[in-house]
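Listed after this line are the structures, all set down as structure tokens.
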Structure P
Amino acid sequence: MATSDPNFQPFFPVLPDYMTWENWNEELVIYYGQKNIVISPEETWRDAAMNIVQSQSFNRYPVPNPDVYETWQDWAMEFTTIINGPSR
């Protein structure tokens with residue numbers, strides 16, 4: 001799916017397993033840029049995730065609301081699956 005951002009990466013190859021929030025958050029910045037991603041500590045991961053949900057760069061994807069997830073890892077795995085599509 002295309003977005004209005006010509007530099008948007010339609011594939012995010014970083015899984016949250018065995019990572020800290022800070023590492024995973026930094027990988028998001030590397031792939032999507034600080035314009036689209038807020039760097040935040042783990043304590044405020046839901047705020048950063050909500051910023052992604054509301055970002056125009058991700059508006060073609062059904063990025064889930066972080067408030068329905070207990071952990072950032074669960075939300076991040078769902079985010080990654082949505083961006084990459086289901087595995088075959």
Structure Q
Amino acid sequence: MDPEKQKALWEADTVVPELVDRLEYRDEQLDFLRTEVEMLRKEREQLETDLVIAERWVAALAKELELADAQLKEVRPLQARIAARTGSID
């Protein structure tokens with residue numbers, strides 16, 4: 001075998017294991033990142049669910065606040081008339 005072919009084979013023998021190591025490392029990185037992505041997707045889904053629940057609570061509380069405000073508006077004139085009759089103001 002001529003020296004050039006021997007050198008090429010020797011270089012190939014050293015490069016192939018290095019490439020295999022790189023591929024294995026990248027494969028491990030991809031597995032880690034896939035796991036991370038899956039965890040983040042689950043977290044996002046949970047946050048989206050929590051947001052929907054929070055939006056419903058806010059809507060319900062807003063309705064309660066509007067109702068309470070309307071009731072206060074009805075009560076204030078009545079309190080004013082009662083105070084006027086009795087001569088006292090709270």
Structure R
Amino acid sequence: MPNGGDPKKLKAKVEALQLSIEGLIKLLGSNDPNKRLEYWERLKGITTPIEVQLVEQQVTATNALVTQAEISIRALGDAAKQIGGAAKSAAH
């Protein structure tokens with residue numbers, strides 16, 4: 001992961017969150033699927049903006065890393081051309 005996180009720890013956190021959400025839905029105490037869906041939609045409405053913000057931060061960080069890699073690759077290519085040109089000049 002870009003931030004150095006452990007995928008196993010992330011999986012454990014996601015599973016814990018799933019269990020927490022499942023527990024909240026069970027606390028609703030209704031067997032009516034429509035009421036459970038309504039409760040889920042309300043809960044999702046509370047958590048979704050934060051999830052979007054977190055994903056946006058990760059995408060921004062990933063984009064910065066890709067930009068850095070592109071710059072490094074261009075610099076490496078330029079250095080290779082200079083080395084290649086210097087080698088040809090020395091051979092003549």
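Given a value of 9.1 for mean projected area of the Cα convex hull in nm², point me to the structure among P, Q, R it was derived from. Clearly, the read-out refers to R. With helix-only ellipticity at 222 nm (-39500 (n - 2.57) for each DSSP H run of 4 or more, over all residues; to 500) derived from the coordinates and found to be -32500, which of P, Q, R does the value describe? Checking each candidate, the match is R. Structures compared: P, Q, R; top value of distance in nm of label points 7 Å out along Cα→Cβ at positions 12 and 36, i.e. the largest, recorded for Q.
A short reminder: the numbers here are calculations on the coordinates, not readings from a lab. Since the structure is predicted, the reported quantities are computational estimates derived from the model, not experimental observations. Cβ atoms are built from the backbone, for glycine too; each structure is taken alone.
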